[in-house]
1. Who wins on distance in nm of label points 7 Å out along Cα→Cβ at positions 80 and 128 among I, II, III, i.e. which is largest?
2. Identify the structure, out of I, II, III, from whose coordinates semi-axes √(5λ) of the Cα gyration tensor in Å was calculated to give 42, 22, 20.
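Nothing in this text is a laboratory measurement; each read-out follows from the coordinates by a stated rule. It should be emphasised that the depicted structure is a prediction, and the values quoted were computed from it without experimental measurement. Cβ atoms are built from the backbone, for glycine too; each structure is taken alone.
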Structure I
Amino acid sequence: MDVFKRLFGLALFSMLAACGGSKSPDTVLSKSSSTVCASSRIESRFIVEWEDGRVSVEEAPDADAFKRDFLAAHLQDIRRAEYDHVITLQQPVAITPQVTPSEDWGQSIVEAQSLWDEGIQGQGVLVGVVDSRVDVTHPQLINNALPGQSFISYDDSNQKMSSHGTHVSGIIAADPARGPVKGLAPRAKILPAPFIANNGSGSMGDAIKALQYAASQGVKIINASWGGILSCNETLGQVFAQLSQQGILLMVAAGNDGQDIDRSPIYPAAYRIPNQLTIAASTPLDFLASWSNSGFNNVHLAAPGAGIFSTIPGGTGLMDGTSMATPFVSGAAALLWSAKPQATAGQIRQALWSSVTVTPNHEYRVATQGRLNVRRAWQTLQSLVP
């Protein structure tokens, strides 16, 4: 009888321990049941969030090998592990312009000239461009773009260089003294941290490494003109939250699907993080672009994103998308921070948020119901930070 009691007690203890959430490689490794997430999953790469807050990307032949050889050895030090997933750049939007705008219509409509005339040009501010590669030898970027570091995980040197990261960088900081593109913050510095290959795809794990690198180099602003992914991975949101806590301002593209992302959220656009702004695209006629994502909760303001003229590898070109709108706000933030370097990320965000241009009958389905205005943002910041 005593033996029976002892065995029963041991079995009961084991059962309660299991129900109490004791760790095992199977419980630590999580994966989404979504069909879309399964289709983008990288079966041999895993994102690990450690108990001390670190995040790393690990490789293994498959999940069984990862659990056996890595998770089992480090189990007590790991909070969560997830599969890595593919991230693909949204393709530039093909549109038929209703008007033929000037090449610098975006800079004009947000009233950047008023700050330039005061000598406020982004000096002293470092902006991280976490995107595809940047042509750092471009004449209009060569003085403002640092070498940076690549986080692209495979050799794509035989492919034509993507224009995306270079176009984004030119909107932020192209030097107008060396060519036709007028960067919004022409004396800011760009830190390239590419993770998207020339074919337009990268991985969530590589994005996390690029984001962490940019933060380690002292950026004030990170421009993330990518996304459109479902909630396949919790760790990316955790990293965004950590960057926000470090006082970094996060500028994120809303996406080009013409969707309400309050109803159908995509990430990182729909993260609700204190120092994040999610950006929709506006047109030269000052309307929300028909293809721009929107949402009164998850999208915050609009900025010029249709027919945007900027740098591309070896030259200049026009592109359309919320990817182009987002660096307008990054450049605006760089201008404000260069004028008030003592301002916090929250104060810069508030100045941009509360100063938008609201045009009657031009419905902007975003939280502020308006479009970026740099001149008014500067006036607002002066009242926030005397």
Structure II
Amino acid sequence: MVAPTPYFADRGCHVRIYEEARALRALGHDVRIVTYHIGRDLLGIPVVRIPRIPWYNRLEAGPSCHKLYLDLLLLGKATAFSLRFRPQVIHAHLHEGAAIGWLLKLVTRAPLIFDYQGSLSGECIDHGFFQADSRAARIFRWAERFINNCADRIVTSSSAGYADLTKNWGVAPERLVSVIDGVDTDQFRPHDRQEARNRLGIALEEPVVAYLGLMSAYQGTDLLLDAIALLKAQGVRARFLIMGFPVERYRAAAEARGIGDMITFTGKVDYREAPLFLSAADLAVSPKLSLTEANGKLFNYMACALPVVVFDTPVNREILGDTGVYAPLGDTTAFAARIADLLADRDGLKGRGERVRAKAVKDHAWQARGARLAEVYRAVTGAPGA
């Protein structure tokens, strides 16, 4: 697997990479992850890293000029390793990884699987890296289309991504396979609430709303703070447990809005401890704004039996179905109202949580996702059973 990212840094893209690799190894595949120099290794998944770059230690998602030389180093490391390892399949994450994977394909003759988690040019625009009508946007769209056409198969992390590739990028449906994110429902399950709240210093009787993941405007964190301010103005009592990074900017933003007293910022949470900390909550939120990118945190919320408030997007609908609580996209007032409604129905939260957990177990277990990926591998290699 080619992963042009600081794997593992306890965020959604990395969770998908890790869980895919773990599910495939459980099926007997020998998976190696080639990635950047920073991040941490998780037990059971061999990782190959580029040489250490002492001045680069950014773990957040998003475009960066530094990625130009990081990806060149990754290409060199992946090429050298591939000549020794002789992969039967190159499984590349993100567009940068797929570009590297295409060059590896030329060297190794192994088929290329592109794990697509959203539009490259769309992500750059959403992060404010350039404007939609700029020359840079046109160049990136050309590069994105070229990369899309290099893969033998494209695996999409959402049906919205699948539709985007066919409708807007002209990718033939026979080259696409939808394998949405999943969750390990044995690891992510309800834990003891009192233990979780004791660890976090939160009173047992206090209503708690959780957010887990990267914090950025792109993830809707600013809108979440605005919603909390609205709830405070309405006299709604709740503790918001915000788990992720970067912290200082959003702690300052919360203080500026006068809501610092309603929020517990934990900083980055170890993926292995996330189930316990999520169990401190009564419900969870994800104000992510993207219409096509995956939203992996929802699976973890569901498996921990947390009712979820989200914006109404195709990705969120696909994951949550009729168990989700939806607000119109970008409508902070409606988002706050949905949270308030759930908090007012404390008796109904338990039943909602049980239904959410049941859907996670039935529809979103990683074991089935791994088997689907194995089918894709057999198809591109012509192995028996394809």
Structure III
Amino acid sequence: IPDYQMSAMLMAIWFSGMTAEETTALTIAMADSGDRVDLSAIAGKKVDKHSTGGVGDKTTLICAPIVAACGGRVAKMSGRGLGHTGGTVDKLEAIPGYETAISREKFFSIVNECGVSVIGQSGNLAPADKKLYALRDVTATVDSIPLIASSIMSKKLAAGSDCILLDVKTGSGAFMKTLDDAIALAQTMVAIGEGAGRRTVALITDMDTPLGHGIGNSLEVAESMDVLRGKGPHDLTEVSLQLAANMLYLVGKGTIEECRRMAEQSIADGSAFETFCTMVRRQGGDDAVLRDASKFPQAAVQMEIRAGADGYITAMDAEKIGETSVVLGAGRETKDSPIDFAAGLILHKKYGDAVMSDDVIATLYTESTQRGESAAQLFRAAITIGKEVPPSRPLVYARVEKDKVVRY
């Protein structure tokens, strides 16, 4: 099909939208354009999770081992980061020796053995999506809900799991800035999944402010291990537990409440953490850094950022903070940019916290003072300090199933 015909179709979709049947048909055609992964060699029900992308969004590193420790099966193919959002594969590659490109046979055998394996996406999953995405970029049709939904879901259908949990982010650091848009996208993706015969549920979660305290690859792995050992920050722990409970619910482990208790127990008894360590060892990684984060390679330069005023943090623009981490070296400006695994930042204060002018609100980690100074400027622009306590924000806004939306 020539580009001009495809571009005309994209523009027509952008203007007129698509029905649920049309969107599902497009998605299945995109999924069929390349390899479909056959996971039948893995025993039991397989559940996949997809996040629409955020800053400090390390939940896969936490949910996947929790679900595996509770008897679920997670055979996950993840992407790399681009722009202000991080990618799970980059985070895992911060673990010395961890291999994200392994054979299908080894991938299946690791999932059968320990319940979970996370690898990089193969080049031939939904290749039509890559072509369509490039055309959407140049024809200004990126922001169409049917096109976003079919792009995400074509890769999920091709990846072969029985059920799919979607984490649709909303807020300043998300693709969907408003709650209504996030719900509309979630409903479209759930309809596609169910229309293609996969149990699909979506949670709408907050990405107005980063999740957790660490942003950057090795910093996020270390923080995820804190959560798996019961010592992580409240926001990241809570969102991860809700996601894990819904994944366990999808594979038939009980009610949401029962699944939540199982997830909490896997952290309390250490089984989720040990499951993650086993997966890392089986994929060639050194689990010593998981047990002691000081063994990760350290950044050459550390810079402290102070509040500069008394008051409350009334805004932390997640998108700008994500861009700060890219300037520090933790992300990619283009898809071929190298990544500095030790780079990133740790937030010592979060949205709603009281601060004094001399308080350190963040530490930046990078390879050069020059990068640090550019990033510091960007970071300061992302933070607003006001005199009034800001309203609290929910971590999870809604849950979307096939025929209902429950707002929390």
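1. Ranking I, II, III on distance in nm of label points 7 Å out along Cα→Cβ at positions 80 and 128, first place is II.
2. Label of the source structure: I.
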